[in-house]
1. Once distance in nm of label points 7 Å out along Cα→Cβ at positions 72 and 136 is calculated for every structure in I, II, which label goes with the largest value?
2. Starting from the value -23000: which structure in I, II was helix-only ellipticity at 222 nm (-39500 (n - 2.57) for each DSSP H run of 4 or more, over all residues; to 500) calculated from?
3. For which of the structures I, II does the calculation of Cα extents along the principal axes in Å return 59, 38, 34?
4. Out of I, II, which structure matches 2.4 when distance in nm of label points 7 Å out along Cα→Cβ at positions 24 and 176 is calculated?
5. When distance in nm of label points 7 Å out along Cα→Cβ at positions 112 and 168 is compared over structures I, II, which one is greatest?
6. Comparing relative contact order in percent (Cα under 8 Å, 6 or more apart) across structures I, II, which is largest?
Structure I
Amino acid sequence: MTVRAIAAQAGISTMAVYSRFGCKAKILEAVYRRGFELLREELETVPASPSSVQDLTALGFAYRRFALDNPGLYGFMFERPLPGFDPTLESRQDGLRTTFYILVDRVEAFIKESMGGVGEPVLVSYLIWSALHGELSLELTQSLRSPLAGWLVNDPAAAEEVYGQVIETVLSGLAIRGQAGGSR
C-alpha cells in the first residue's frame, strides 16, 4: 500500500493525497475511522425487536454481513495487516464507543429478560462479541482457502448456519449462567 497506489486508485495526483492527508499514517487512520463509521451504520440498520434474543441475533448477523461485504476493511480494523500502523488511542476509543456500545445497549435488555438481571453489560457484550468475532474470523480465513472435505463451513449457507448456531449457543449459555446467579 503506497500513496502512489492510493492516488492512482482515486484518479488524483499523489500531491493531492498529501495535501488532503499529510502522510500515509493519516490516510490509514482515516480508513480505520471510516471502517467503524460503516460498521456503525450497518449495526444501526437493525431495528429493535420485542425479543432481546432476536435483537442480538439480528445484530450478530449485521456484524457478519459487514465483515463478509468488506473483508479487507474488516481485517484492517480488527487485525494488524500493515506492520507499523497502530491506530491512535482516540480512534480506537471512538470505534469502540460507536460500535461496541450498540451491542452493550441491546445486551442490557437480554440481561433483564434472559439472565435474571444478573450480569454486567460490558462483560456480557464482550463474551458475545468475542465468540462471534472468532467464528467470523475462522469463516473469512476458510473462505480464502481451498475447501476441506467434510469441513463444516465449506459453503456460504453452511457457514451462515454454523454462525447462527454460535449465536444461539452463546446466548443460551449466558442465560443459563445468569439463572445460576452468575457463578462460573
Structure II
Amino acid sequence: MTEVYNVFPTLIMTFDLSSHPANQRLIDLIEKTPSATHALVGNGTSTYKESTGNTFLKNPTIIDFTSTLQDCVNQFTDQAGLQRCKIINSWFNKMGKGGQTIIHRHEFSTISGAYYPIWDKDCCNLRFRSPVAQCKMAEMSSGQNTIYNTNEQEIQGEAGKLILFPSYLEHYTPKNNSDNRWVVSFNALH
C-alpha cells in the first residue's frame, strides 16, 4: 500500500466580495484619497507610509466592509488552526500599465490580504514564491510542474476578489498590462 503525505502545506484563501454593498463607497474613497509614489510599486501610487499607522480601512464610511474583511480573516485563522488575528494596518495601491510590485513580504504580521475593487481584464496576477525554495539544494525538475517542484504559484485576480495568505510568503506582481489595477492591502496580527 502506498500513502502520500502533503507535509507543511501553505494555506491561501480567496473570497468573492463583489456583491458587497460597500464596494462603490470603497472605490469612491480611494478616488478621493491622496496617494504618492512608493518604492515597491512601479508606475503607480500608494497610501502606504513606513512611519504612519496605515489606517485606510478604519475610515467610518467603509466600516461595514472592514468588518467583512475581519470575518474573512477569522475564517482563515479558524481553517489554519491559528489564534484569531485583528487587522492592524491597511493601505491601497493603484497601478497603471507597465507597473509592477517588487518581491517582498509583510514583516510583523501573521496574515496579509489583497482586495481588488478595480480589476481590468489585462491586470497582472499576484505571484507567490515558495517558502521552501531556498531549502531545495539539488532538485532538478523533470519539466512537469507539480505542487511539489514549483517555486512560484499565481493566484488569478478579479474585481471583488479577496486573497488571504500568510504574511511570510514572498510575493510580487509582474508587469501590468492594464490601466487600472487597484488593490486594498492589509495585515492582521494576533
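Where a number appears in this text, it was derived from the coordinates with a stated rule and is not lab data. Note that the coordinates shown come from a computational prediction; the quantities given were computed from them, not determined experimentally. Cβ atoms are built from the backbone, for glycine too; each structure is taken alone.
1. Values: I: 1.9; II: 2.9.
Across I, II, distance in nm of label points 7 Å out along Cα→Cβ at positions 72 and 136 peaks for II.
2. Working: I: -23000; II: -5000.
Answer by label: I.
3. The value was obtained from structure II.
4. Working: I: 5.0; II: 2.4.
Answer by label: II.
5. On the way: I: 2.7; II: 1.4.
Checked I, II; max of distance in nm of label points 7 Å out along Cα→Cβ at positions 112 and 168 sits with I.
6. Details: I: 21; II: 33.
Of structures I, II, the maximum of relative contact order in percent (Cα under 8 Å, 6 or more apart) occurs in II.
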